[in-house]
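What follows draws every value from the coordinates through simple rules; no lab data is involved. Just so we're clear, the structure is a prediction, and the values are computed from it rather than from any experiment. Cβ atoms are built from the backbone, for glycine too; each structure is taken alone.
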Structure I
Amino acid sequence: MDLRDFTTMERFSTEKFQKIGLFDTPRMFCDLYCFEPGQLQSPHTHSDSDKVYAVLEGRAEVTVGSERAQVRAGNAVLIPPGSEHALRNPGPERLVVLVFMAPRPG
């Protein structure tokens with residue numbers, strides 16, 4: 001069994017949000033993203049992969065296509081393949097998001 005305690009893996013930087021790999025296989029990946037207030041992941045797309053953002057701590061502003069929502073701890077958002085998406089921490093607290101994507105982009 002490959003067990004990870006992500007509560008001990010959080011890492012923050014004032015320079016940019018941090019990506020911490022939890023699991024990585026040829027078929028999928030699962031990361032922890034850690035954001036200081038005001039930090040963001042710029043809009044981008046994945047043509048052939050589904051992605052999930054699950055907010056663990058704080059709250060996020062998630063954009064998927066033309067939709068934007070405030071998402072709090074305990075909420076998850078599905079991003080379909082080909083949809084432009086972005087993630088931002090509006091603050092004032094830190095943001096921790098579990099990110100899952102499959103199939104793994106090449």
Structure II
Amino acid sequence: MKLLSRNEELVLATIWRLQGNAYGVTIKDALNELSEKKWSFGAVYMPLDQLTQKEYVRKYESAPTGMRGGRSKVMYELTEDGKVALKEIRAIQNALWKDMPDFALGGK
């Protein structure tokens with residue numbers, strides 16, 4: 001198993017959430033909303049490139065759209081390996097947090 005960086009994990013999960021509508025702007029906007037932080041395009045495209053190289057994400061061109069003057073969008077979708085990577089990282093996180101006492105996080 002190849003571990004994911006936190007940014008790779010967030011981008012991969014966001015692509016999954018967007019289900020067929022994942023391209024640079026929608027990924028960035030979703031990350032901004034979910035994390036309540038401002039993501040730059042560089043902060044989005046760097047992990048996208050890494051995930052593409054690891055073959056966890058596949059990129060393809062959409063059909064041309066009138067809103068873009070007839071240009072296509074570069075779309076992203078998870079590969080089967082990407083889905084496995086997300087499941088594995090979630091299993092690791094669940095195991096890590098499983099027996100964490102509430103007081104460790106400032107609870108009572």
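General observations
- Per distance in nm of label points 7 Å out along Cα→Cβ at positions 13 and 37, the highest-valued of structures I, II: I
- Answer label among I, II for the case where helix-only ellipticity at 222 nm (-39500 (n - 2.57) for each DSSP H run of 4 or more, over all residues; to 500), calculated from the coordinates, equals -16500: II
- Origin of the value 30, 17, 11, where semi-axes √(5λ) of the Cα gyration tensor in Å was derived from one of I, II: II
- Computed 1.1 for distance in nm of label points 7 Å out along Cα→Cβ at positions 61 and 77 - originating structure among I, II: I
- Source structure (of I, II) for mean count of other Cβ atoms within 10 Å over residues 5-12, computed value 18.9: II
- Of the structures I, II, the one that 13.9 was derived from, the read-out being mean count of other Cβ atoms within 10 Å over residues 29-36: II
- With relative contact order in percent (Cα under 8 Å, 6 or more apart) derived as 29, matching label from I, II: II
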